[in-house]
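Undergrad: The structures come next, written out as structure tokens.
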Structure I
Amino acid sequence: MRISLICFTERGFQTEKTLVRILTAAGHTAQPFVMGKYALQAASADRSVSFAPVREGGLSSWAGERFPADDALIFIGACGIAVRAVAPHLKDKFTDPAVLAIDEGAGFVIPLLSGHAGGANELGVFLAGRLHAQPVVTTATDVNGKFAVDVFARAHGLAIDDRKLAKAVSADILAGEPVGLFCDFPLDGTVPPELHPDTICRTNLWITVAKKRRAGAGRVLKLIPRCVTVGIGCRRGTPAARLKERINDILEKNHVDPRSVCALASIDLKHGETGICELSAELGVPFLTYTGDELLKVPGRFAESEFVRRTTGVGNVCERAAVAACLEVAGTGRILIPKRSGDGVTVAAACFSPELFADAAG
């Protein structure tokens, strides 16, 4: 996570230093800021931490700058300071960063904002453990030890299709109402007791890559796993916009949600292909490439093309590349959409089964 911290007193600076060490050791990117005369004096006299000063009166502006840039903000000081600083910048729990307050003596760690979707609760409990402090977690599902759909989705990289319906699912769980569970993949591990597999209830979860909504099952919240890989072949210089249009069109016609795509793949001859690289960056997924020999070793039956074989040395690039990407990411995979060609672009898709309840998430 990208995390910014800010302190206001000399003692707060000492706690901030400790937090930076803890976060950095855990693999996070931690940037300390200081504000106030005594905090600045303490930081200026200490060369062990590279800090950035915040001018007096600029706290809310600082928070506004950090909101879109960071995954979490940690205020070392009173909760009221944090609340007033972030209040003008709040949007919703699915886009706001995690916000935590920690008293300068490091006795209490309080997740204030985006406890589930933003990971504030998880981060708070982790920091409290390292500081030997008391975590103050107030979200209802945590307090009652219940399954939380937003925590589950975040832990497994699932997109939530309907935010309002996600709240309805949580409300039913807290009220003791059963929630149905439907899944297009094997339900490995232990399913939380609040969820009832293959049982239609008032509210239901459907873990799927399907574009359509499930019919005949009351209110259905789709959770979309990123488990689809897309194999691509194209003419040199094909723009990213055309590639995206072709991929989305093929996914749409095959009722596959574009949010399920986790990687693009092709032969190594396409490594550095501008359009694919730009689309990879736009989608926020890796572009994986494989040699002809690697593609030939991919198990399965594929539609071979003599023209493609003469051009690349492999009779099928897209399908083999899509399956190869699945094998690299998850160790298993199958063709989901056979290759489709048109407008100088060839596309295929493969899919693997995500691990869902192996750790009895809740």
Structure II
Amino acid sequence: MISIICPIYNEESHIEDCILSIISQDFPKEEMEVLFVDGMSDDRTRNIIENYIQLYPFIRLLDNPKHTAPVALNVGIRAAHGDIILRLDAHSRYPANYFSLLVNKLKSSGADNVGGVCNTLPAKDTPICRAIAHAMSSPFGMGNSHFRIGVGQEKWVDTVPFGCFRREIFDKIGLFDEELVRNQDDEFNGRIIQHGGKILLLPQVVVDYFARDSISKTAKMFYQYGLFKPLVNKKLERPTSLRQFFPPLFVAGLVVGGLFSIYSPVIMWLYALVLTLYLLSGIFFGLRCTHRLRDLLLMPFVFAAIHVCYGIGYWTGMFKLMLHGKISVQSNH
């Protein structure tokens, strides 16, 4: 028996594609249950799911009055009957052999969590949406985040998206940390590694993930990723990766370099040179993704939104932890 858990909130644009890709799985339907855990959506999300519940009794809809993703995951885990738990994202579409590949690899590999790579797609066929999707698949935008930029062979990693776990791992190390509105997967995977576990990334398993449809939504998402990262480090008592430090260092360089350039022409020219190199790097890596001129010209701005907002979020999280000992936002909607 496997239990599929999917946190949702106002997903009417994507939820039907997600459900259809679940229904199309080659895994035996009598051996699975699908738990959609809803943060009290106020669009058509619940109606769409309820229509499918009438046709497919293995689909269930649960409520998440606290709205956040980690709470939704924990509600689903507590209600689940399966001895294997798969965590899904409603912004995604899954290949027909997704469940069977992950379950078989979990059983045969000795891993405690297995997952695939993300094929990031534009939410709409517009220049800005295409630029966002390209940036989220680029090593310049994402560093060495292997599940985003891809790998050539199976690889032991620090995190995977939408993991597949044995039920007993939650009994061993606990549930998802509900204080982490973002980055709850990173912290949970960090705990797996701390307890001697292993996480396996499978290049043959490819998930279509739909990116946000505007720079402002993308910026907000990465700001929150940065905001909660210091709290993850505090809880794990170590950083989860080195790549997390580059955006905050970049932001610090922008601020310090900008201030000093006021007083020194030499620093001003060096500052301008660094910004120019950053712009050219954005275009260079953009050319590896697209040759559409409008998409290409937008990509440096998307890269900057990702890096700067993550960096600002990181510094904000650091100061909040130092001043208040905690980080809080309303929700991750």
Structure III
Amino acid sequence: MLVGMIDHAMVRLRSLLVREIRAFFQGRGYLEVDTPKLAPTLIPEAHLEVFATELISPDRPSVPLFLIPSPEVWHKQLLAEGSGSIFEITHCFRNGEQIGPYHNPEFTMLEYYTVDADHRDSIAVTEALFASLLEALTPEIAAMPKPGGGHDRTNAALHLNRLRPPFVRISVRDSVLEHTGLDLNRLTDSESLRAEVGRLGIHVEDGESWADTFNRLFVDRVEPALSTDRPLVLTDYPSGIPVLASEGNDPRYRNRWELYVNGVELANCYAEETNANAVARFFAGQAAAKRAARVPHTVDPHYPRVFGPSFPRCSGVALGVDRLLMLLAGEINMSGVILFGMSGILSVSNYR
């Protein structure tokens, strides 16, 4: 039985956080949307595994469906239809990930798209969001009791200061150069990157992709060394990592950033790709990779048509609400901020 494990102060803080997020975006004229959690097709992302299910009907053939890893598949269609700036607080689902301090198969996502904006504009929006949340929630956080599990939360003033804007900004290239000595401008092909990463003593697989090798380097040497005293935005991700972000002024990089707070990846942002041909190429490459996934899923070959003349210049941000709540409350494990986390649900003691 899980009821006795509930931290009611945390339940209240989550409710207030969602309320303040909603108030922030509504106050800025964003339209709140509520999109399905099931979809017959998804945007292909080779690094994500998904959950599959099936619609069973008494009078028609069954239909395979998938729990969404992100509401992006719906949001892009709304933007193309002229929705204007939108946001959604929704549950998302990702399979094949280790359940741990920062991961749960079902999690809460805040996704927001700002029309007539780029990724730099989204940094300013996110900084304003953080400032608004800290002003509204600091008194509640300061008054929270210790959690029922008996461990202390971190000092409120310390962990809240780590969330305060303005954000520090550094390019991925500069961060990699600082922490590894490798210059990504000189390592644009897979073979040269594998060779240099291997010389650092990091294991690489023969023939692996540029993106896979970069991820090994980043996780092993860069991410653990990132500054934790202030929010940090890593900008200009290499084009060797395929994403639906527009190309930067330097074609070796994409108009994308990720936000880290206290060493925790919290948000991901793109200046959205609006070229239908570029989207079609992305779909083709990712769809081929997805065929080798543990849970293959259907990709709509006509989806790139969404990115026609009516698709607006815009920037989208995906932000993990559970991780944000952890950081606000000074918690060290996601299980401390969500009701009925999967680790608790699957605990043997709950079935006795």
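No lab work stands behind these numbers, since they all come straight from the coordinates. It should be emphasised that the depicted structure is a prediction, and the values quoted were computed from it without experimental measurement. Cβ atoms are built from the backbone, for glycine too; each structure is taken alone.
Undergrad: Work out which structure the value 19 belongs to, where relative contact order in percent (Cα under 8 Å, 6 or more apart) was derived from one of I, II, III. Walk me through the numbers before you get to the answer.
TA: Details: I: 11; II: 19; III: 24.
Comparing all candidates, it corresponds to II.
Undergrad: Further, regarding this structure: Comparing I, II, III, where is distance in nm of label points 7 Å out along Cα→Cβ at positions 244 and 268 highest? Display every interim value, and only then the final one.
TA: On the way: I: 3.0; II: 3.9; III: 1.2.
With respect to distance in nm of label points 7 Å out along Cα→Cβ at positions 244 and 268, the highest-scoring structure among I, II, III is II.
Undergrad: Which of the displayed structures (I, II, III) returns the greatest value of distance in nm of label points 7 Å out along Cα→Cβ at positions 84 and 212 on calculation?
TA: Values: I: 5.6; II: 3.4; III: 4.6.
Structure I gives the largest value of distance in nm of label points 7 Å out along Cα→Cβ at positions 84 and 212 among I, II, III.
Undergrad: Out of I, II, III, choose the structure whose coordinates give Rg and Dmax of the Cα atoms in Å equal to 20.8, 63 when calculated.
TA: Numbers: I: 24.3, 75; II: 20.5, 71; III: 20.8, 63.
Label of the originating structure: III.
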